[in-house]
Structures are given as C-alpha cells and as structure tokens.
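Got some structures for you, see below.
Just so it is clear, none of the values below were taken in a lab; they were calculated from the coordinates. Everything numeric here is computed off the predicted structure, so don't read it as measured data. Cβ atoms are built from the backbone, for glycine too; each structure is taken alone.
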Structure P
Amino acid sequence: MKCFLTEFLVCPNCLPHEVSLHLSAARAHGDDIQTGSFSCSRCSCRYPVSDGIADLTAPSAAASARIASRYESAETVSSYLWSHFADLAGDADATTAYSQWAALLPPADGIALDAGCATGRLAFELTAKYDFVIGVDLSRTFVRNALELSRNRRLSFSVPVEGELRRELTFEFPSAWIPEKVDFIVADVQCLPFRRNTFSHCASLNIVDKVPRPLAHLVELNRVTREDHARILFSDPFSWSYEVSKADDWLGGVEEGPFAGYGIDNVAWLLEGKRGIVHPPWTIEERGSVWWKIRAHANRFELIRSQYIEAFR
C-alpha cells in the first residue's frame, strides 16, 4: 500500500463520522507499506496490512463479506481474469468492454476510484488518464491478483477448456499503463474508507446488484467524490438477486415502492438529485450500454449487457 494514501483514509466502521486512522508497527519498502496495522481511536477497530495489502473492511461488512467469499475460488478468479484481460492475450472470444468503459472517462487531474475493481482492468486503464488510481474490492484474492500484475507487468493464467483440460493465456503490460500510479485495497464499496471529496473521478462497474445495500454504495460514491470538477461512470446489468439483497433494497426491478421501475432510470434520477439523496446533483452526459462476457469454459459463456451512465458536476 502506498504510504501517501494514509492521509486520505478514515475508519469505515465510524462512518458517517470521518475519523482518521493511526498507522502502527509498519514496515515499508520504499514508498510501499508492506506490513502494519491501522487503528481507530474512536471505535478501537484495527485494520491489518500484510503483503502490501491493506484490509480496511469494517466489522459491519460481515454480510457483504459472506457474499464476496464466492469470488475467492480459483475457477471464479480465472473467469474474471479472462473477462478482464483475455482481449490483451489475443483470445478471439473476448470482448473489449473494459477499454470501452475506460474511453468514456476523459483525462483529468486528481485521483480516480475504481469501486468494485475485481482483478483491476479498469483501474489499470485509468492510470493513463489520472494522477493516481485506487481500486477497491472486498475479494482479497482479486486484489492480490491485481497487485501481482502491477508488480510483474505481465500475467499468465490458465482457463478451463473442457473437463480437466486447460490452456494458458499470457499478456504483457501495455505501455500506456503506468503501474506506479495504481494501488489496490480490500474494502467494502458500501462504506468506503476515504475522506469526503477525495476523488476527482469514480467508477462503479457491475457491482451495485452484488451488494446488500445498493443505495448505500451509490451514496458512498457520491460522498468520496469531489463536489465540482468531477465525473462518475456507473454501469450495471441490474441482475437483482434475493440471495444478495432484499427486493425492498433494490434500486429497480420492482413494481411498487420508491424505486419502482428500471434500475438505470432510478440511478439517473438519484444522481440528478431528484430524490434529495445525492447532493450536489450530477448532470447526465451520456447513457448507453456495453456488452461483456464471463467465461466458464471453451463452450460456455455468459453474455451480459451492462447499462451505463456517465455524468459530471
């Protein structure tokens, strides 16, 4: 974890109070904290740093952690690595979804946030556009893979072909990506461990329907992003699931209640401030969709349409 990031951190357990964290017993290598722990003087929570990875998950995130545990298996990680990077490895079945999403955000000064970064593709793309990028995910395995890629600048991973048969994919770090300008942290996107107004740009790709409290995630994105000269990229297939959250908490996909109708419309209205929850409001610049894939094996893919909103204020 980069040393300079400590000035932006707050205790996620104490939100909405923004309480600074104290770093102790730290061992660093150059500008990177390798081991240590953060502690909160208000609630006494401690957050470990090990192998260069800071785990800033609040105790209240237990429900989210149980959901995230499904993303720790080797097969799931392989599937997401393929989804993120297979186009760079020359796989003809891959999509260019992440480069399409990255193209929606213009270059600017400041720090960018990739909330729900998984194995890091969008965060790496954004290093070519911003002063620094932070990727956040609740899966430690995803974060570890993203950090290993940033350190090694190449990645080899195997994907299932059929039954026990597998093949290996390899790609080199594109020259436009700048690994020194990115870091990855384990945290919950519903209680982000950052100060208000930390980020000039933020992105949330395919995550709002994967958390127990979707509205909390949107409110947190708004809190940590600057009140002016800022942009947000929000994209999701709105695959609401009773296994993840109650229908009352969905931001769409229901016939009655405050979020009746379609998720993409409700998110747009929330961002525009029409429900009085998000302030200051955003101006919607573009709406559209991106097709992306998840791969199980050579003959089984899931094709997903993710609807996006790009907005500024």
Structure Q
Amino acid sequence: MSEKSRNLAKQLKLVFKIFSRSPTLLFSLVVLLVYIIAALVVVLGFVPPLPPYKGGWEYMYQPPSLRDFPWYILGTEYTGRPLLLTIIYGIPKTLAVAFLSALITVGVGTAIGLIAGYVGGLVDELLSLAINVALTIPTYLLALILVVILPPELKTNVLVLAGVLSITAWASLARAVRAQTIALKRREFIDVAKTIGYGSWKIMFDEVLRFMAPFIAMNLVLSCVGAIYGYTGLAFLGLMPMTPDNWGVQIYMAIRGGGALYSDKAILALWSPIITIVLLQYALINIAKAMEDIFNPALRTYLQGEEM
C-alpha cells in the first residue's frame, strides 16, 4: 500500500472513531444518509409518482391508513395526496437548493475575502466596502423582496432560488476569511512561495486557502442550514408556487386547516414536515460540530495516541 493510501485509510479510521464515540453524531450521520438516499430514490424514479389532485373536503387530511402501504401511513394532505409521499418528494429540491446556496455563499465569500486580504490597498478598500454594505442588508429580507418580483417560472428554478438565498449571506464569511488572510500572508511560507516563483493566485487559492479549509468546510454545512430555513420560510409566507412537495407550503396549508389552532384533523400534516425539517437541521448542525473535531489537531493527536 502506498503512503498516500495509508494516510487516507488513517484519516477515514479517525473519522469513523470520532463518529462512533458519540451516539448523537452517529444518529445524525444516519439521518443525513437517509435523506440523501431518499433524494436519490426520488430522482431515479423508484417511488410512485404523485397521484392527481383530488378536490373536495372529504379527501383533505384523511387519517392514517394501510392503503397502498406505506404511502398513506401519515394520511393525506391538503390536496388529498398521501402525506408521506409528498414529504419524500420535497427532499431532493430542498437539498439541492440548500447545497447550491451554501456553495455560492462559501465560494463568493471565500474568494472576496482572500483577494481583499491578500492584495490589500485599493482593492481591499473597495471589497471591504462591498462586504460592509452587504452586512447591513438582511439576507432574508432582500430574498423576500426578490422572490416577490421574480417571474413565476423562475420561482421554481433551483439555481435562481439558491442565488436569491445567498445574495448577501457571503459577507460574514468574507470578512472572517479576509482577517485570516491578512494574518497568514505575513508568515514565512508566503515568502518562500514567492521566492519559488508562485503567482498571487496560486498562493491565495492553494497555499493560504488550505489553512482555512476546515473553517470553510464548517461554514458550508452551516450555510446549508440557513438555506433550508430560508427556502421553507419563503414558501410558508406564500411567496413560492403552492406545490404539495414543498414543506413550507405543507405547514402553511396545515395551519390554515386548523392544525395549529382548533382542529386535530391536520395535526399530522402540520407536524410531519416540521419534524422533517428539524431532523435535517439537527443532523447538519451536529455534523458541523463533528467536522470541528475532525480538523482539531489536539483531538487528532489524542485519538491517534489511543490507538498506539
């Protein structure tokens, strides 16, 4: 086995040990894998299509049944379709919007922070001005305004929604990366890289960036959490198309049906998407904490010392 393969095996063993030491982390990993598998199952067409809309109050929020098991075990939702099936159909788009939004947020924030911190001078002043302006604008308020004015056909576009949700979310990361870059560019390895002949772009996006990779990776996961809240929140406010495969729409319609007020008829339709969102967020937050442990040199040394 080559040295590179041995190092990879050692790192994978360390990751497994960190997750296996905590039942909470192990549970979170299993939950996230279930969501990813469910999304793949939907995308690959291994689940039945959503049945047609059934009009009439008699079809709305029917109690759980064993009909067409397991799709009706949570009953029906506001269109008369099986609630479990609509929740599962909401997973791929939610994950796609969250991941793309996080990717845009982290990509833009990292690039602006690196360039501002490393280049300095007028470039730093202009980019810092842009960062400060973005920090003064609430991301979700601006996203709400943009979604209102978007054409209906763009409100279902995953890439457009991801861009809207990350419109100013990159600013706090950019400021943090800029500060770390200013500190790192004074270190000796930067002078060595310049002496060897490395260009500014290679130094920024190779030598400097690898020192901040753990911090950026954790921000990627946490940005997914914020994007999920934003996506479902905009749908809950009625600013997205009223499609049954959107968890925010399901919650909104269940509340209208009395699920949170005076009727228990829509209780399952209210709490099922809420629990689905909470479980996903809980898993992502715990995995972000686990990444901090994985990248922590002191913990790595301690765990590797236990193996000796």
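Going by mean count of other Cβ atoms within 10 Å over residues 201-208, which of structures P, Q comes out largest?
Checked P, Q; max of mean count of other Cβ atoms within 10 Å over residues 201-208 sits with P.
Check the numbers for distance in nm of label points 7 Å out along Cα→Cβ at positions 57 and 97 across P, Q and tell me which is largest.
When distance in nm of label points 7 Å out along Cα→Cβ at positions 57 and 97 is computed for each of P, Q, structure Q gives the biggest number.
When relative contact order in percent (Cα under 8 Å, 6 or more apart) is computed for each of P, Q, which one produces 23?
Structure of origin is Q.
Work out which structure the value 2.2 belongs to, where distance in nm of label points 7 Å out along Cα→Cβ at positions 49 and 137 was derived from one of P, Q.
Derived from the structure labelled P.
Suppose semi-axes √(5λ) of the Cα gyration tensor in Å, for residues 33-192 alone works out to 27, 20, 14; of P, Q, which structure was it derived from?
P
One of P, Q was used to compute helix-only ellipticity at 222 nm (-39500 (n - 2.57) for each DSSP H run of 4 or more, over all residues; to 500), and the answer was -6000. Which one was it?
Value -6000 for helix-only ellipticity at 222 nm (-39500 (n - 2.57) for each DSSP H run of 4 or more, over all residues; to 500) corresponds to P out of P, Q.
Going by FRET efficiency 1/(1 + (r/R0)^6) of positions 41 and 185 (r between Cβ atoms, R0 = 30 Å, to 0.05), which of structures P, Q comes out largest? Mind dumping the intermediate values first?
Working: P: 0.90; Q: 0.05.
Checked P, Q; max of FRET efficiency 1/(1 + (r/R0)^6) of positions 41 and 185 (r between Cβ atoms, R0 = 30 Å, to 0.05) sits with P.
So Rg and Dmax of the Cα atoms in Å, computed for just one structure, reads 23.3, 77; which one of P, Q is that?
Working through the options, I get structure Q.
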